[in-house]
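Q: Pasting the structures in now, so scroll down.
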Structure 1
Amino acid sequence: MRHRSVTYSTARHSEATFQALADPTRRAVLDLLRRGAQPAGQIASAFPVSRPAISKHLRLLRRAHLVREHREGRHRVYQLNPEPLRAVDSWIEQYRQFWTASLNNLKSFVEAEYAREQEADSRKHK
């Protein structure tokens, strides 16, 4: 029973991560934070939407554990937490392997067809 709750908890965190990443503004916030920690006001000024909208995005990113928040005086400073992205990368890796194998098979097929065509052309010209 304990194993099931751990799996469920992990799945719930992964789902929150994917939901957070689904929004282009939140992805842009994460891209901005790759450069380093920034106060909320500075993050908000980088976007053409209202500060309350950015605050909502930051709250969702915080709930998904994709950012960490701390206070410096009156400012809330946010920094990227890349740890949840490992689960995303692990999931994507399965598809990366699939596409690599598929493209390698396609390459082999095209090369074999090209070799046959070259061989057929060389026989015609003899």
Structure 2
Amino acid sequence: MQLKTTQQTSIFRVLDTLNRPVTPQELLGAASIESPGLGLATVYRVLKKLVEADRVQKIELAGVPPHYEVQSDKHHHFFVCEDCQRILEITGCPGGFKKFLPEGFTMTSHEVILYGICRDCSPLTGKEN
């Protein structure tokens, strides 16, 4: 997909610059700086086109709204903050999951999702509750 409009370009640039999964609402806030008047419906339309063109990946995890990130072949896992619902990438992979498979089963892929409270939401290090 060729980015044809200023809005498409700013949405993709923000996704690439943030380098983390974001919600359409977060994307709207950040991309509106570069594209004043940008609307949420336009953000959703552009995200749909970018997903269809395999330039952006939609991340759907239980308990949080859909997030989007620039498509990558890099294998990664996620941490989900149960308070602010941000999704953060976890570097590294524990591996060794084949030992948990029932006999005769073959694993083709895996996902690791950790849930908890991020540093910004923690009453010990972040905002007040």
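Q: Which structure, out of 1, 2, was relative contact order in percent (Cα under 8 Å, 6 or more apart) calculated from, if the result is 23?
A: So the calculation was done on 1.
Q: Figure out for me which of the structures 1, 2 the number -24500 belongs to, where helix-only ellipticity at 222 nm (-39500 (n - 2.57) for each DSSP H run of 4 or more, over all residues; to 500) was derived from the coordinates.
A: 1
Q: Match the computed value 2.0 of distance in nm of label points 7 Å out along Cα→Cβ at positions 19 and 83 to one of the structures 1, 2, and report its label.
A: Computed on structure 1.
Q: Quick check on the output: 1.23 is Cα Rg over 2.2 N^0.38 Å, derived from one of 1, 2. Which one produced it?
A: 2
Only the coordinates and a few stated rules stand behind these numbers; no lab work does. All values derive from a computational prediction rather than experimental measurement. Cβ atoms are built from the backbone, for glycine too; each structure is taken alone.
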